Structure 1
Amino acid sequence: MVEITSELMYELLKKLHQRFDKVDLAISELRADHMTLRGQLHVLQGGVNNLRVTVGHIENRLDRIENRLELRELAEAQARFEPHP
């Protein structure tokens with residue numbers, strides 16, 4: 001059986017410390033990636049919101065156009081029944 005000495009323990013602790021440094025670095029990189037993705041998601045959500053507003057404006061304009069067309073169609077239909085000079 002291997003005898004556990006302070007030198008062996010020191011070497012093991014050094015290796016553990018190196019591994020934890022790598023884990024800390026990996027976690028830092030993951031956090032940075034996460035923050036980047038969150039930023040991109042916020043930008044995307046802003047773009048979707050802008051599209052919704054634009055579609056809303058287009059729908060309002062189409063409603064007004066449809067109302068005008070219906071008025072014109074009604075006037076044209078009524079004109080057919082009125083006497084012409």
Structure 2
Amino acid sequence: MSNLGESMFCMPLEGELLESFAAELGNLLAGNIATSLAGGDAINDITPPTVFVGNTKMYGFHEAIHLPMSSKGVGTLHIILMIEM
């Protein structure tokens with residue numbers, strides 16, 4: 001994630017700034033996905049993103065979808081969509 005932020009802003013992102021960047025990127029992706037789904041019959045609602053730091057376990061959701069995205073020079077970004085029914 002820090003490589004992506006550095007490539008976008010031409011400066012290293014660390015600590016709270018990196019966590020804030022990750023959350024904002026989550027907002028952008030979730031908003032785009034919700035907008036794309038809005039034209040169909042599905043009812044969807046997004047929540048503010050959760051940024052995981054370190055080892056974390058999550059419970060209480062129906063299903064999760066792991067979307068790894070790789071970019072040359074940036075590395076792999078792991079996006080996890082948690083679905084509630």
Structure 3
Amino acid sequence: MPTRTVAIGSSVGLHARPAQIFVAAVQESGLAVTIAKAGGAPMDARSILGVMALGAKNSDEVELNADGDNADAVLDGLVELLKRDLDAE
């Protein structure tokens with residue numbers, strides 16, 4: 001199962017708007033993706049409540065895992081998304 005680690009780029013972390021944008025991208029991928037903070041339990045990245053429950057703040061590192069066809073490309077796209085300041089866009 002491919003894995004990526006990325007630091008959150010949004011200035012206030014994965015709160016409502018950035019979390020919604022991220023979750024929508026995960027859902028669009030059609031893959032089972034999990035997200036976890038270092039040392040934390042993985043959450044279903046298709047769930048906005050799960051993603052927001054992480055409490056991931058700006059510069060916190062999260063780990064993404066995906067399973068399925070094209071998982072590497074999907075994870076690469078999600079990493080690029082999380083690196084951006086989604087609050088500023």
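FYI, it's all coordinate maths here, none of it is from the lab. Predicted, not measured: the structure shown is a model, and the values here were computed from it. Cβ atoms are built from the backbone, for glycine too; each structure is taken alone.
Match the computed value 15.9 of mean count of other Cβ atoms within 10 Å over residues 17-24 to one of the structures 1, 2, 3, and report its label. This figure was derived from 2. If Cα extents along the principal axes in Å is computed to be 121, 22, 9, which of 1, 2, 3 is the source? Corresponding structure: 1.
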